[in-house]
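So, here's a batch of structures to check.
Nothing in this text is a laboratory measurement; each read-out follows from the coordinates by a stated rule. Predicted model, so just to flag it, every value in this text is computed and none were measured. Cβ atoms are built from the backbone, for glycine too; each structure is taken alone.
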Structure I
Amino acid sequence: PNIDDLDPPPWNKPLDFRIICMVFNRAHSLERLLNSLNTVDYMGAKVLVEVWLDRSRDDGSIDRSTYITASTFNFLHGDIRVHNHTRHVGIYGQWMGTWKPAPVSKEIAVFLEDDISVSPHLYRWLKNAHQKYDGRKEIAGYSLQGRSMKHNGAAGNLKAPKGQFCMLYKVVGSWGFSPQRENWLKYVEWYKKASKDLTFSPLVKGILPSHWYQIFIKQGKTESMWTMWHIYYTHINNEFTLYPSFPNNQGITINWQESGLHYQKKQTLKKGDPLLTKWNSTYDNLPDNPVKLDYGGIVIS
């Protein structure tokens with residue numbers, strides 16, 4: 001999908017934290033997400049919530065109930081503004097066409113799809129992570145989910161070695177992602193150029209996402225999997241994403257896995273997917289060199 005024409009409007013106030021909420025037609029999901037954002041401790045930061053509403057592919061309309069939910073919501077900790085896309089942009093445009101920070105801005109941004117809920121410690125975790133690791137070329141950004149599969153098909157979930165509460169992994173987690181600014185902007189510019197070659201497929205040998213993407217190619221559904229491009233880009237540039245690894249698969253986010261683009265029918269949220277509600281002071285002391293895991297969750301350094 002082409003995203004060249006997407007140019008989000010500037011924000012001319014001081015800003016520490018930008019929360020980008022991506023929605024289409026699930027008003028109840030958006031309300032649940034926004035309510036969870038009201039529970040976050042923002043530690044005095046200047047916060048902006050931006051709700052981006054995509055248009056229908058069929059008739060170009062905006063879902064009225066979702067728009068009303070967004071435009072009438074009372075965000076308690078800062079500003080909120082609602083954007084109606086001028087055309088159908090899909091999930092690619094929602095992720096890659098909604099953040100254009102000013103050159104002098106030091107803001108943190110986080111992308112949240114509408115079927116996400118967040119922990120009260122969202123900002124504290126991201127502020128610590130960005131302060132600790134921004135500027136390291138090998139770190140693409142910071143994923144927030146407490147559970148992730150191993151993308152080479154190995155059994156079990158990702159887990160850092162015992163005694164460690166975060167890890168670097170080869171694949172982005174899209175259940176809430178906060179990019180490292182410079183690497184993200186380079187990725188978006190690369191995508192704009194690479195996607196113009198209609199003979200190119202961003203496949204990485206030996207991992208499940210490549211298999212899924214090949215199926216989508218045959219089905220004409222690659223517009224639902226923007227992450228394959230990011231996986232390929234970070235693979236060729238040897239970048240990693242930082243994940244939390246808290247006890248009991250606690251996450252900074254949870255995904256309700258509702259019917260929509262990614263799930264054909266509502267899933268059953270596993271009991272092992274709680275939000276992190278109690279902060280351990282240990283989490284303030286991020287390691288200088290987090291453990292790195294390969295596509296199978298094996299420690300490589």
Structure II
Amino acid sequence: MAGPPSASAKPLTDYNVLILKNSDAWGTPAVEDTLTDMGVPYDVMTSTELQSRTSQDLISAYDMIVIVSDQGQQFYDEMGSQMDKLEEYVRAGNVLEIHAANWGWGGGLWTTPLPGGVEIRRSYSSHDYVLANGTTLTSSYASHGYFVGLPANAEIITVQAPTGAPDNTKPSTVLYPLGSGKVLVTGLTIEYSVARMGSDWVAFYKEMVTLNLGYSTPAPVVSSRRVSFMMLNFYYYRRYTALLEKYNALYLEAVEGGLDNETLMMAQGYNSTAAEYYTNASRYGPVLGNLRKLQILPDMREAALHQKQAVKTLKDAMAEP
């Protein structure tokens with residue numbers, strides 16, 4: 001497992017993002033407004049203009065590409081025919097952020113799979129649950145769909161929660177690797193809700209952008225006045241260490257109780273992966289001494305999430321009659 005590259009970081013103002021859209025989603029340039037507020041430079045290009053660019057053009061010019069929600073059918077038709085180009089861009093070590101919520105005002109629909117064969121299924125929900133911190137995003141429609149065909153190593157970030165309780169069978173925001181890069185797909189109504197539904201949505205999207213840029217090469221440096229990534233690092237550190245302690249106790253109990261080897265090995269796999277991420281986060285020295293480094297945030301988050309899965313694997317198996 002390899003975390004973000006350890007090349008020298010640079011400020012957000014030195015990054016360049018490409019926004020792909022033919023029109024404003026739900027009548028608002030929310031992505032542009034967010035990037036401007038964060039100090040991230042960007043270009044805007046239509047699906048037709050993209051046709052004249054090669055994958056190498058994109059690789060050499062942009063650290064991340066954002067595909068905006070709620071477009072007309074021409075946009076989705078032209079994007080579908082260029083998906084191979086975008087996949088090549090990601091495989092080279094870049095980040096593609098796809099706002100896949102169609103069925104909107106623009107009237108267009110995705111008619112081709114997203115990178116890696118992932119597809120979105122139509123499903124409206126007024127509430128979506130953020131797995132990392134247990135909060136809920138609420139909007140008139142917080143999401144328009146969930147994803148299927150995900151790779152086994154995908155990280156689920158949000159799930160639909162139409163009744164208020166999370167439905168883990170309907171992942172609405174997902175991050176997954178593709179080659180040396182990352183793809184983030186979301187069915188959330190990012191543009192509509194960031195523009196109209198208040199600070200929780202704004203904070204969520206800013207964090208999403210920051211973390212996605214953290215997977216690009218090299219990772220960015222962000223002013224703590226804009227994003228409190230130091231607190232996020234501390235939160236994931238506390239989560240990881242607490243879950244590790246719980247895992248160690250559960251593992252001994254599971255062995256003594258005669259839990260089957262297959263389940264034990266599965267839990268050990270999650271535990272080992274979490275430890276690898278934590279080790280990578282420690283490449284600058286002790287984590288607690290480097291909480292101000294944005295570069296360790298993706299690894300700390302992955303460490304906590306995999307350790308959580310290790311604990312869950314044991315708890316679920318031990319709870320079975």
Structure III
Amino acid sequence: MINTLLHGGYKPILDKTALEEKTILDQWILEKAGDPVYRFGRQQFGVVDHTSQTEDLGDDSMRASTYGIKNLQRIIPNLGKWTGKEGENFDNLETMYGQVLGQYNRYMGHVTGNIGGVKETYKAYGQEGAVYEHASRDKQTRAMQFLQKELFSTPEWLIDQDIFNKFESDGAIERIRSTQVRTLNNLLDFGRMARLMENEEVNGTSAYGLLEMMQDLRKGIFSELSKGQTIDRYRRNLQRAYVERLEFIMNNEQPRSRFGGSSIDVEQSDIRPIVRAELKQLRSDAKRSIGRTRDQLSKIHLEDLVERIDLILDPK
């Protein structure tokens with residue numbers, strides 16, 4: 001395999017012992033070290049290495065996914081015209097819309113992998129540098145900004161009633177909720193939290209730590225609260241999902257995985273103190289916002305959030 005990758009085909013090494021052949025192969029590898037064209041990344045079932053993700057091309061997931069979304073936004077308005085045939089039903093339209101949504105989800109996963117991401121570069125004795133390197137602060141903060149803009153702010157372009165009314169009586173609200181919550185829960189994963197804390201311990205103030213990530217996430221998902229703005233139905237669903245996920249973190253340990261990945265003792269870590277602090281801050285913000293908003297459903301929603309948080313922090 002090494003022979004094939006480095007020299008473009010099978011090339012025998014003649015008249016050499018096994019030890020001599022290994023020395024030659026090692027030299028070939030060293031010659032290509034640092035060249036991303038020849039870098040090998042192992043298959044991941046739970047993404048840790050943000051630079052080695054399935055169907056993620058390039059070296060910047062945020063930029064690549066931005067371009068990808070622009071293409072999807074061109075597809076949606078033309079989907080009916082491009083998939084329909086005279087006299088046929090709308091099954092193909094439904095299928096292709098699902099494919100667009102699936103690709104959008106894939107982009108969200110690629111970007112999420114950058115938060116708490118750790119690059120793995122195979123090395124052996126004699127090669128300089130670390131095998132494991134945490135993603136830069138810039139890359140992680142840009143990933144959070146991307147998710148807030150492209151996913152957690154309601155993706156209106158995906159909500160096209162001219163498409164939905166051809167193949168379903170309802171489902172748009174639930175579809176968007178499911179899409180957002182899938183990434184939210186992935187972001188608030190115990191292993192990811194463990195790596196964010198590890199990064200902060202190793203790299204200090206230059207790291208994007210767990211507390212900062214949690215604060216950025218809350219401020220983005222609940223951005224309406226500071227100005228008493230109306231909270232639309234999609235955002236209300238997302239905000240309830242956020243509180244529900246924090247409740248899960250407060251009451252559960254990390255599930256065991258046969259695929260490995262980062263592990264942590266949640267009870268004895270900083271995770272729950274940080275989550276508790278975020279819940280308290282959110283409760284305080286929600287209480288203040290109740291008096292600011294004029295929208296009745298937003299007011300009811302905020303009152304409900306306060307009661308939910310009360311039950312999490314003080315179970316009866």
#### Entry: helix-only ellipticity at 222 nm (-39500 (n - 2.57) for each DSSP H run of 4 or more, over all residues; to 500) derived as -18000 - corresponding label from I, II, III
III
### Structure responsible for 18, with relative contact order in percent (Cα under 8 Å, 6 or more apart) calculated and labels I, II, III on offer
II
### Query
Once Cα Rg over 2.2 N^0.38 Å, for residues 148-283 alone is calculated for every structure in I, II, III, which label goes with the largest value?
II
#### Entry: Answer label among I, II, III for the case where distance in nm of label points 7 Å out along Cα→Cβ at positions 84 and 212, calculated from the coordinates, equals 3.3
I
### Which of I, II, III leads on distance in nm of label points 7 Å out along Cα→Cβ at positions 12 and 100, largest value
III
### Query
The value 34 for percent of Cα pairs over 18 Å apart, for residues 124-195 alone was derived from one model only; which of I, II, III is it?
II
